[in-house]
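Just so it is clear, none of the values below were taken in a lab; they were calculated from the coordinates. Computed from a predicted model, the values in this text were never measured in an experiment. Cβ atoms are built from the backbone, for glycine too; each structure is taken alone.
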Structure P
Amino acid sequence: MQLAFASLTDQGGRQRNEDSLGDFSSERLFYCIVADGAGGHGGGDTASAIVVHTVLADLRYLTMAELPPTGDRLANALAHANANIVEEQSHGPPGLRDMRSTATLLAIDRERRTAAWAHCGDTRLYCLRAGRIAAQTRDHSMVQEMIDAKLISAEAARHHPRRNVLFAALGTLDALNIARLDGTFGLLPGDAFLICTDGLWEYVEDATIVATLARAANPSGWLDALAHEVRAHAKASHDNFSAYAVWVA
């Protein structure tokens with residue numbers, strides 16, 4: 001199974017980019033992660049960097065042990081990142097004590113032709129197949145609860161004043177909600193994944209995600225089109241935005 005992928009990160013209208021992203025690939029396995037930090041005073045970028053470094057180190061171990069990626073194993077890697085953030089909160093500078101990060105992690109097993117993912121917070125994963133969104137992560141947020149209760153629509157949630165209220169993020173001693181795919185997801189030729197922070201999906205409707213994919217020649221072109229949508233519709237002070245695009249050839 002052949003894969004093509006591209007990544008994008010943009011500071012947006014902020015003074016600091018608190019997003020981090022990274023990927024790792026072997027002959028058989030491919031991993032990518034996007035993390036969105038929060039906390040100010042350097043805390044957000046520190047938290048998101050801890051997540052990426054911890055997770056990729058754990059996944060390299062899985063690769064060496066030839067363990068196939070599953071949702072549970074990916075969730076364990078995110079839980080390890082949570083513990084490392086908490087450790088740094090305790091022993092690092094005072095400005096890091098409130099740092100948090102959301103994250104979404106995708107794994108693809110080329111040999112088994114399967115994918116798995118896990119996430120915490122409102123960094124999202126979309127899987128597109130045959131011109132529609134076939135799978136999508138569910139945000140750990142107040143507005144997601146409002147959508148589930150049919151109080152607001154998914155599109156209205158993008159600009160709701162309480163959109164940034166999260167019910168889960170990495171960097172907490174409390175009970176942690178890490179969602180994961182149950183088992184694995186069978187892949188088909190033409191499948192495409194988008195993993196992105198809320199700084200991107202807030203300004204790009206689902207129909208636009210599908211339409212820009214249909215017009216794109218490659219993953220990089222898809223991300224460029226999505227970034228254009230953000231810049232066209234966002235306020236001058238808009239958030240950082242980051243993403244991976246992964247295509248199954």
Structure Q
Amino acid sequence: MDRLSLAGFLLGIGGILFGQFLEGGSLTSLVNVPAAFIVLGGTCGAVLLQSPLSVLLHASRNLSWIFWPPPGPERSLVEMLLRWSTVARKEGLLGLESITDTERDPFLKKGLQLLVDGAEPVVVRTVLEIEVDAREERDLRAAKVFESMGGYSPTIGIIGAVMGLIHVMSNLAEPSTLGPGIATAFVATIYGVGCANLLFLPIANKLKTVIYAQTAMRQMVVEGLMGIAEGSNPRMIEIKLMGYLG
């Protein structure tokens with residue numbers, strides 16, 4: 001679990017609530033159901049309007065990456081590629097067939113299968129790089145769903161504020177309705193700006209960071225498999241792959 005993401009979430013929300021408490025304000029004054037419906041409902045509606053179902057489903061699946069990100073370039077992956085290189089130099093590319101049958105990662109399995117099938121190195125690179133680019137593009141489209149929510153929610157919050165003020169202005173003769181109307185106006189603005197800057201935009205940027213790490217990992221795999229296909233010395237492959245490790 002990514003504890004830094006959890007700490008950031010708790011610190012962001014907790015800092016605002018604690019600041020409200022220190023100023024002598026009531027925490028319950030920040031709870032306004034109509035304002036929440038306006039901001040969250042309007043934001044979700046706008047995102048549903050702009051995004052196809054496949055992108056929305058992909059975004060919902062990737063949301064878990066905030067706290068449980070998939071691994072990026074790692075030393076263990078370099079060591080595995082070097083072991084495969086040693087096997088290929090000793091037994092030939094067909095020696096990787098048994099490894100291919102047991103490999104569970106689809107991307108690694110595809111690369112190994114191309115090597116075992118005797119594909120030319122340029123074909124191996126082309127096929128794998130197409131998949132790298134396509135997966136990055138799909139993941140970035142999913143991340144942009146949350147980026148769009150961060151753009152819409154402040155504006156929807158302003159709409160909620162205007163609606164609250166309209167309600168206030170239309171009921172000036174009834175003082176009992178002024179408080180709830182003004183509360184909805186200001187709280188809707190807080191919800192819109194707060195959701196954008198504490199949730200939606202940070203989530204989008206965190207997903208982008210994970211996506212770029214995943215792309216770097218796959219590019220590292222491509223370079224490792226290309227070294228194996230070309231029969232490069234494992235030491236030279238290691239030197240090249242170590243450049244991907246930060």
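Some points to look at:
- Each of P, Q could give relative contact order in percent (Cα under 8 Å, 6 or more apart), but the derived value 28 comes from P.
- Given 54 for percent of Cα pairs over 22 Å apart, for residues 97-168 alone, calculated: source structure among P, Q: Q
- With helix-only ellipticity at 222 nm (-39500 (n - 2.57) for each DSSP H run of 4 or more, over all residues; to 500) derived as -24500, matching label from P, Q: Q
- Distance in nm of label points 7 Å out along Cα→Cβ at positions 9 and 137 derived as 3.2 - corresponding label from P, Q: Q
- Which of P, Q leads on distance in nm of label points 7 Å out along Cα→Cβ at positions 81 and 113, largest value: P
- Looking at distance in nm of label points 7 Å out along Cα→Cβ at positions 65 and 225 for structures P, Q, the greatest value goes to P.
- If Rg/Rh (Cα atoms, Kirkwood Rh) is computed and equals 1.20, the structure in P, Q: Q
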